[in-house]
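> Next up: some structures, all given as structure tokens.
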Structure 1
Amino acid sequence: MTRSPGRWLLDALSLVFAATPIGFALIRAITTGHDWRYLWVALAALLGAAVVMAVGRDYRGQLRANVLLSLVALVLSTMLAMVAALSIGTRFGPGLLVVAVSFGLCSAASCLLYLLARRR
């Protein structure tokens, strides 16, 4: 089965968005030499998106369902990222919120792009 160029592009962008939090985590770990906290937060955000995608597998064909799944992925990814950050000792504050929401947005965007690629 051949894929259209549009589907290739959406798949590639989906992977880029999914990998972005891990990239930031690795940059943080390399520059500090010891701070791997972002990696656990990034993995928790990706886990949230993966759970939503697995549970919502039957609703992938409809545009409204795709958008709704992505919004649920945003919420769950952000919440799991916050829980992961708090569980490893990060204090609750604006920094934690910015990182958790950013990682959640990347995960949700990855989900939406993946789902849109599957509609083609």
Structure 2
Amino acid sequence: MVREIDNFFAEHDEPMRSSLLALRDFILHFKEGIIEKWMYKMPFYYYKGKRFCYIWTDKKRNQPYVGIVDGKDIVHTQLIAEKRSRMKILLIDPNEDLPVKTISVILMAAIELVEKNVAVK
């Protein structure tokens, strides 16, 4: 039986599918302890038991993106808030290679927020 999370990736056409799968693989291997869960009908990524990012697609732009859960607390020129109050997104061009340096900087900032919030409690 196919899991819903795997179906999310499989249901997209190329080049969107390859881009989404590359994002998935990059995030899962970015740092030890990151796990993937199917929440709110989308793939979410957790670190130390806390949601820190997710993958989704922008229907208007027809582009995948990485959503940063506490993106409001991260300053980066590539992050877009639009009408979101808490989250920001990083749009990915599915026709280009992943911007791994940019993604790495943003994921590291998101993980640092999780570590800071876990340490406070």
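> Which structure, out of 1, 2, was P(r) over Cα pairs in 10 Å bins from 0, in percent calculated from, if the result is 13, 47, 34, 6, 0?
Numbers: 1: 16, 42, 28, 12, 2; 2: 13, 47, 34, 6, 0.
Checking each candidate, the match is 2.
> To continue, here is another question. Can you rank 1, 2 by relative contact order in percent (Cα under 8 Å, 6 or more apart) and just name the one with the largest value?
1
> Thinking only about distance in nm of label points 7 Å out along Cα→Cβ at positions 7 and 111, which of 1, 2 has the largest value?
Numbers: 1: 2.3; 2: 3.2.
For this comparison of distance in nm of label points 7 Å out along Cα→Cβ at positions 7 and 111, the top structure is 2.
> Name the one structure among 1, 2 that distance in nm of label points 7 Å out along Cα→Cβ at positions 23 and 55 of 0.8 was derived from.
Details: 1: 2.9; 2: 0.8.
Considering all the candidates, the number was obtained from 2.
> If you don't mind, there's one more thing I want to ask. Looking at structures 1, 2, which one was helix-only ellipticity at 222 nm (-39500 (n - 2.57) for each DSSP H run of 4 or more, over all residues; to 500) calculated from, given that it came out as -11000?
The structure behind it is 2.
No value in this document is a laboratory result; all are computed from the given coordinates. Being a predicted model, the structure only gives us computed values, none of them experimental. Cβ atoms are built from the backbone, for glycine too; each structure is taken alone.
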